[in-house]
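Listed next: structures, encoded as structure tokens.
The numbers here are math on the coordinates, done by the rules we state, and not lab data. Just so it is clear, the model here is predicted, and its values are computed rather than measured. Cβ atoms are built from the backbone, for glycine too; each structure is taken alone.
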Structure P
Amino acid sequence: MLSIDELAKGKVFILKLKDGSGIPVQWVQTLRGDVAARWYDIYQRSDWDALRLEASGIFVNRVSEPEAERSRRSSACIVIRTDAVKLNELTRPLAAVQA
């Protein structure tokens, strides 16, 4: 569960998926309030159907792997990583957004 402080100030989430070729792609986004609570729930329940439907509307800051790793090391964050969902399975694929 996220604290009231984390919900108010924001929590860093990192989404890591692979494209159809198996190449990792990642996004870093600071989420607040109800959106942070929703994504924490998706993470906790491993709700990959919700991830497929909702990710492209939330995760818009695509970054390189080194940038994602820097974010991971510099703050307490939530990393959502799964092999159960590929980039091309998202409702609106994020592939069009380039780092």
Structure Q
Amino acid sequence: MLAKYSIEYNLFPQHNKRTQIHRTDDPVEAEDFLMYLLAGGARVSNIKHDGTNLDETQSDRMLRVAAERLVARLLGESLQIDAPSVKHRFGFAA
């Protein structure tokens, strides 16, 4: 049985051409994984749902959510403020 979400990525795109795949059935875990890939500078090459490629709008939406969560977490840690304060001050939900 296929995993619901498959994310194809390359951890070190400058030095490595090998594509790796992360599979999960949980959409929140998929967003978490995208968040860590974005933080690490990895290249995300493809996102699949139920074995089919997401269209550009859908994959952009997942990446945007991951990026907003990452920014909210970084702001909270850097400024030592809680999630409601990050939302109020910057508009990013944690």
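When helix-only ellipticity at 222 nm (-39500 (n - 2.57) for each DSSP H run of 4 or more, over all residues; to 500) is calculated, the result is -16000; to which of the structures P, Q does this value belong? Provide the component values of the computation, followed by the final result.
Details: P: -12000; Q: -16000.
The structure behind it is Q.
Ranked by distance in nm of label points 7 Å out along Cα→Cβ at positions 28 and 76, which of P, Q sits at the highest value? Kindly include the intermediate steps, with their values, before the conclusion.
On the way: P: 1.8; Q: 1.3.
Going through P, Q one by one, distance in nm of label points 7 Å out along Cα→Cβ at positions 28 and 76 is largest in P.
Of structures P, Q, which gives 26 when relative contact order in percent (Cα under 8 Å, 6 or more apart) is computed from the coordinates?
Q
So if we calculate Rg/Rh (Cα atoms, Kirkwood Rh) for every structure here (P, Q), which label has the highest result?
Numbers: P: 0.94; Q: 1.03.
Biggest value here belongs to Q.
Identify which of structures P, Q gives the largest calculated value of mean count of other Cβ atoms within 10 Å over residues 52-59. Can you show the working numbers first?
Values: P: 17.9; Q: 11.5.
Across P, Q, mean count of other Cβ atoms within 10 Å over residues 52-59 peaks for P.
Can you spot which of P, Q the value 2.5 was calculated from, given it is distance in nm of label points 7 Å out along Cα→Cβ at positions 4 and 60?
On the way: P: 3.0; Q: 2.5.
Source structure: Q.
If distance in nm of label points 7 Å out along Cα→Cβ at positions 20 and 36 is computed to be 3.7, which of P, Q is the source?
Numbers: P: 3.7; Q: 0.9.
It was calculated from structure P.
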